[in-house]
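For reference, the structures are reproduced in the following blocks.
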Structure I
Amino acid sequence: MTRAMGRLLDDAAEGGRITPDEALLLYTDAPLHALGQAADVVRRRRYPDNIATYIIDRNINYTNVCVTACKFCAFYRAPGHKEGWTHSDEEILRRCGEAVELGATQIMLQGGHSPELGIEWYERIFAAIKASYPQLTLHSLGASEVVHIGRTSNLDHATVIARLHAAGLDSFAGAGAEILVERPRTAIAPLKEKGEVWLDVMATAHGLGVESTATFMMGTGETNAERIEHLRMIRDVQDRTGGFRSFIPWTYQPENNHLKGRTQATSLEYLRMVAVARLFFDNVNHLQGSWLTTGKDIGQLTLHYGADDLGSVMLEENVVSSAGARHRSNRTELIELIRGAGRIPAQRDTLYRHLAVHRDPAEDPVDDRVHSHVSSTALNLVPVAAAG
């Protein structure tokens with residue numbers, strides 16, 4: 001390692017703001033273990049209690065009908081397709097009730113951009129969930145859905161956000177970010193809003209008191225410089241709004257979609273991204289590692305590369321699973337992964353407040369029902385080419 005690289009890592013570990021060019025240099029050239037160590041120093045300073053968290057939630061995908069036709073997606077079906085479906089209000093509420101019974105505190109209601117669903121549909125569903133299960137946090141939809149609802153209902157983004165929030169939406173998920181940089185975003189999702197629009201919607205939401213997360217799907221053909229530019233775009237908005245609670249990078253899955261796995265991020269590229277993100281995002285509190293797309297071993301390693309959270313047990317997940325993510329887990333495994341990384345496991349809520357800290361293994365919660373994919377349309381999937 002050169003002396004200059006060592007100084008840069010030391011400065012970043014001490015909390016100095018690094019530039020995009022410096023982040024790119026670290027991402028491409030820093031020794032892996034030194035990079036992870038620097039990120040872990042930042043994490044330890046932010047969270048000296050040595051706790052790493054997880055959440056119990058359910059992704060309820062309310063429809064697979066979508067007009068956006070993203071090339072990386074294996075879940076969607078075009079309007080009129082014989083395999084298209086939209087869940088009834090009763091089915092969505094049933095799944096919410098099941099989630100509550102299993103200890104979930106959060107619902108991520110996400111789905112396709114169906115031309116049949118306007119603002120009134122979302123308002124009705126959110127209000128019904130809040131009336132039946134007021135204890136559930138609705139961390140749902142995302143900027144792309146706001147853009148879609150705005151088009152179907154002829155409303156501006158601020159009005160859509162305000163009405164969804166009034167109906168019961170608590171915060172936005174980072175869905176739809178994929179990669180925000182124009183060239184790769186256009187290549188994989190030409191019908192989706194531009195990255196600048198996604199960010200503008202999120203900034204508008206933050207201004208209206210609706211916080212969110214930010215995500216990154218890596219491995220669809222973007223360059224290293226474009227990966228860092230994605231981080232830069234998010235950090236600039238966060239400087240203005242402070243509304244992104246966490247950053248969640250994950251890896252593209254190659255099955256049953258038009259990209260066909262021609263590009264993919266390696267596990268080492270993913271770990272390097274996690275570490276650089278912790279060093280680069282001096283203004284984002286939390287960093288979540290992904291076990292769903294990278295596997296539980298790499299998920300555990302993210303806890304040594306700057307991550308302070310392992311995400312959800314994921315009682316249900318259909319979209320990424322449809323594209324080939326085969327990893328499954330349960331609460332016991334997540335607790336053991338966290339403890340095996342030398343950390344203290346804790347169940348959190350959407351706001352990252354600790355609901356239960358598992359300091360004594362003898363007192364760990366035991367419930368075999370709390371496992372991923374309790375109910376999922378993606379299980380036992382017969383591979384088909386994405387429609388459209």
Structure II
Amino acid sequence: MTRRTVRIAMNGVTGRMGYRQHLVRSVLALREQGGLELGDGTVLWPEPVLVGRREHALREMAGHHGLTEWSTDLDAVLADGTIDIYFDAQVTSAREDAIRKAITAGKHIYTEKPSATGLDAALGLARLARDAGVKHGVVQDKVFLPGLLKLKRLIDGGFFGEILSVRGEFGYWVFEGDWQDAQRPSWNYRAEDGGGIVVDMFPHWEYVLHELFGRVTTVQAHVATHIPQRWDEHGKPYAATADDAAYGIFQLEGGVVAQINSSWAVRVNRDELVEFQVDGTHGSAVAGLRNCRMQHRAATPKPVWNPDLPVSHSFRDQWQEVPDNEPYDNGFKAQWELFLRHVALDEPYTWDLLAGARGVQLAELGLKSSAEGRRYDVPELAL
């Protein structure tokens with residue numbers, strides 16, 4: 001085997017998502033398995049260069065994982081001709097400028113979503129990357145999760161017949177931060193810092209719906225800030241200026257209707273933190289992050305409405321688990337592997353900055369729909 005090194009500038013890995021999912025469970029996991037085999041006798045070896053603003057945190061993280069390269073000087077890192085890929089997991093408000101610099105420096109781009117704070121900026125990055133001839137990708141991890149892969153298997157196998165509707169429930173209670181620490185950073189709840197559940201989650205819903213069921217053609221949303229005051233990481237109260245809940249209805253190409261509720265102010269009474277119920281003429285399924293249950297029309301009971309008698313059976317027990325049938329890797333790592341193969345071998349890759357711009361577009365139109373109390377068409381994007 002021949003080892004081929006790919007050097008990756010990883011910006012924002014001192015944050016929760018950048019560290020856990022991208023550095024530890026993706027890039028370092030690839031190193032632990034001996035690199036990424038390309039199938040031609042070559043092993044691709046990812047070499048991370050940690051980038052951020054906090055010198056102490058970077059030094060400590062590098063030492064903990066046996067890494068030798070880190071920097072607080074992004075410009076210097078991008079000027080290094082040995083860096084192949086720039087990865088961004090910063091707060092959204094800092095992302096556009098950094099990605100623009102990286103494209104100008106000739107680096108391939110892989111970034112968390114949303115790719116920018118607005119549609120014009122997101123499309124601008126996609127055009128800039130196209131014109132520069134660099135490869136680019138946006139994290140769209142949900143479609144690589146076991147539950148949704150099982151759901152896609154059902155779709156591809158014709159299980160549903162004609163798909164009629166999709167119902168999604170996402171969320172959990174994020175503590176306010178006064179009597180229990182919050183599980184999410186405070187900037188998530190400040191609109192001026194790029195926070196809000198719409199800009200966070202609508203990009204996810206766009207690619208999940210687009211990949212599995214069809215392009216989103218209309219959106220109607222209602223957003224709310226249910227918890228108006230929260231406490232930050234230092235125990236200081238602050239005004240929550242960003243939305244913490246969103247209720248959306250999406251019309252899809254082909255006629256499927258999707259309803260998705262997203263909330264950081266809801267207590268969980270479901271099997272997983274996100275679940276999608278898909279109903280079709282021949283069957284239904286409920287998919288979460290890892291599991292998927294199905295009910296075929298031939299095995300569908302005949303419920304009868306009778307509020308005078310207690311329910312004598314469990315509706316959940318009438319569903320069948322979709323088997324794994326294959327091993328499933330971490331969803332973030334799976335997409336990293338595809339992007340690295342795209343960079344190394346020029347293999348096809350669709351989750352690019354234009355796909356990321358569609359997510360930004362849906363979030364922007366969702367907020368506009370809520371503010372104006374109307375439904376909006378979602379135009380198809382092109383560069």
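Computing percent of Cα pairs over 24 Å apart, for residues 16-231 alone gives 56 for which of I, II?
Comparing all candidates, it corresponds to II.
Figure out for me which of the structures I, II the number -0.32, -0.44, -1.15 belongs to, where log10 I(q)/I(0) by the Debye sum over Cα atoms at q = 0.11, 0.13, 0.23 Å⁻¹, for residues 104-191 alone was derived from the coordinates.
Derived from I, not from the others.
Same structure again: Looking at mean count of other Cβ atoms within 10 Å over residues 304-311, point out which structure of I, II has the largest value.
Of structures I, II, the maximum of mean count of other Cβ atoms within 10 Å over residues 304-311 occurs in I.
I, II: which one has mean count of other Cβ atoms within 10 Å over residues 56-63, as calculated, at 23.8? Working shown, then result.
Values: I: 23.8; II: 14.8.
Clearly, the read-out refers to I.
One of I, II was used to compute helix-only ellipticity at 222 nm (-39500 (n - 2.57) for each DSSP H run of 4 or more, over all residues; to 500), and the result was -9000. Which label is that?
That value comes from structure II.
One of I, II was used to compute Cα extents along the principal axes in Å, and the result was 60, 51, 42. Which label is that?
This value belongs to structure I.
Which structure, out of I, II, was semi-axes √(5λ) of the Cα gyration tensor in Å, for residues 136-287 alone calculated from, if the result is 32, 15, 14?
Considering all the candidates, the number was obtained from II.
From which structure (I, II) was log10 I(q)/I(0) by the Debye sum over Cα atoms at q = 0.26, 0.27 Å⁻¹, for residues 120-159 alone calculated, if the value obtained is -0.80, -0.84? Write out the running numbers ahead of the final one.
Working: I: -0.92, -0.95; II: -0.80, -0.84.
Checking each candidate, the match is II.
Values quoted throughout were computed directly from the atomic coordinates according to the rules given, and no laboratory measurement underlies them. Everything numeric in this text was worked out from a predicted model, so none of it was measured. Cβ atoms are built from the backbone, for glycine too; each structure is taken alone.
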